[in-house]
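These notes open a run of structures that come right after.
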Structure P
Amino acid sequence: MKSLKGRSFLTLKDFTTEEILALLHLSLELKAKKKGASYDASLQGKLLAGKNIVLIFDKSSTRTRCSFEVAAFDEGAQVTFLTNSQMGKKESIEDTAKVLGRLYDGIQYRGFSPAVIREIAQHSQVPVWNGLTDDDHPTQVLADVLTAMEHTGKDPNQLKFAYIGDGRNNVSNALMIGAAKLGMEYRIAAPKELFPDESLVASLAEDAKLSGAKIVVTTDPNEAVKGVDVIYTDVWVSMGEEDQTEKRVKLLKEYQVTMDLLKASSNPEVLFEHCLPSFHDLNTSVAQQIHEQFGLRELEVTDEVFRSSHSVVFDEAENRMHTIKAVMVATLTDLL
């Protein structure tokens, strides 16, 4: 496998199965290093010492920002957090990217349009990492798969995931891409109005054929979860779609992840994953507003499931940091 040094990480579509597996393996090694366990001796020292990284956020964030910052600090890099730049306002994306590429060794972008991150990558001449766009969330998928591997002891090509809810949002898209690349079985249960884009499914057919992946789309949650290792869901209304709340609640109220749905998997060890944040109780102002409007105390997942022994959501959240660290190390050094 060729070194990943100098590569941008915009989507898992751009990476081979071997390269994604290498990133997952590196994540495990770097996690062991941080935990003080035995790890590959080639990873000793501060791997990103002397590197400068800028984090651009057009969308708000908790896990992505903190994961990038802690990962960078752990390996000796310096970080600039940027939310009030002139990019796209008084200065073009192209010009901003060229400036940042002169100042920084790597750029993280979290925002809306995938066209923006592609333009940054085109003009910056340094690695650019996708912290989330409207159509994709590749760093999240690495954490999701790593968490499932750790809890099941299975290789990625042995894993079966069922995604319940909005089947065409960025997290489901990214999971489907990852599944196609890694040979996983990926099932989406969603109302037909929220099925994944047919062009995306079609574009993954060749990857799925090569890896042995199986992608299934259905309207039946109970059918989707049979025999799976992981049941996954996400919020019903993504950032920037708040005006769709009433419509989404009506479409997705039958797609809530409950203990009955977990039992329908017939797998007593089935895992529950969620990229977070989650509306599983009324302890947020947004959840309270939705409760006042629709009378719902829980949305995409019940509090019982979220707090159960099946739930690995906080392991998954931690793994964002370990997998993001692997992406930065792999693209800024010669280790892979």
Structure Q
Amino acid sequence: MNLVFGRGGLFAAGGMVLLFAGMVFCVSCRETGAGRENAPVHVRRYEQALMQADTAHLQQALARMAADFPLFFEGADLSDTLGIRQIRFFIQDPVVKLLYQRVEAEYGADSLRLGRDLSALFSRVRELEPGFSAPEVYTYISCLDYRHRVLYQDSVLVISIDLYVEGNQDLLDEAGIPRYLSRRLNAGYLRPDVARALGSALLGKKEPSSLLDNIVEQGKVMWFMRQVLPDVPAFALIGYTEEQYEWCRANEARIWHYLVQQDLIFETNPFEYRYFVNDGPFNPMMPGAPARLARFVGWQMVDAYVRQSGADWRVLRQADARTVLEVSRYKP
């Protein structure tokens, strides 16, 4: 993530990689100790260490930080004076300072809250996936890089913590992030975003070949999220407003009928069904419908499959899309 932060706003950089202010996601260097998964989650707050660094002696401060945050310093040249200067500009930038103040207002007063929330989430994941080990958790300020909200790989979880605070709408608007996206960039969506990242990773990387594949894959993730976050409202899990979710519930039969009538269920051309899987403010193919209806339909279909078959998570993971469709007898 290469970023330059100017006084007037946030701009993607085409130049030097900021190894410290941004992130190099190299996780193979980290180890996970056996038996640590049951311990309370320790959240490594990189943004705190960086923003509290002594800018008058920044090179020495960064050298000390490298031992605690090797993830962010892989391949970094601490003798690079230009890089050090850019990190100093980052720390002193008014936008970054404002983001950090809001992060501290959200999480600083109760620094253990995030760790407790994640610990409960990881515990439920282990109930479904006994081999799951709690990852090492890092937070950092991405300067509203909403495309990389949560990254999970190889026992490391990295959270762009500045995207999960309240009162950021002014900066989100300034950054040009559409409102249909920015309404999901607040503290209430941190756990759902983490759960989605974990569920997707546990399912494994698969390239859907049809809309049905996409529907079932999304449904599996939604089913997983419901099991590990039983207290989160359904509309928030799926990423809808409450009104959007209620529209889907009221029009479930209509949605399925449309997909069948338009021969989209087994369609393999992503262009033809893009409005049902891509994010957006609405679905132009169905007046009143929100985007990503495949996620809603998939959740209902997978729920029906589990009820009909009695499958657990391990069986569900392996079930192919056509089997899920047939066994679920889904026909709202």
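Every number in this text was worked out from the coordinates using simple rules, so none of it is lab data. As the structure is a prediction and not an experimental result, all values here were calculated from the model. Cβ atoms are built from the backbone, for glycine too; each structure is taken alone.
For which of P, Q does mean count of other Cβ atoms within 10 Å over residues 67-74, calculated from the coordinates, equal 16.4?
The read-out comes from structure Q.
Quick check for you: by distance in nm of label points 7 Å out along Cα→Cβ at positions 43 and 315, which of P, Q is greatest?
Top value of distance in nm of label points 7 Å out along Cα→Cβ at positions 43 and 315 goes to structure Q.
Assign the value 15.2, calculated as Kirkwood radius over Cα pairs in Å, for residues 91-194 alone, to the correct structure from P, Q.
Derived from the structure labelled P.
When relative contact order in percent (Cα under 8 Å, 6 or more apart) is calculated, the result is 21; to which of the structures P, Q does this value belong?
The read-out was computed on structure P.
Where is percent of Cα pairs over 24 Å apart largest, in which of P, Q?
Once percent of Cα pairs over 24 Å apart is tallied for P, Q, the winner is Q.
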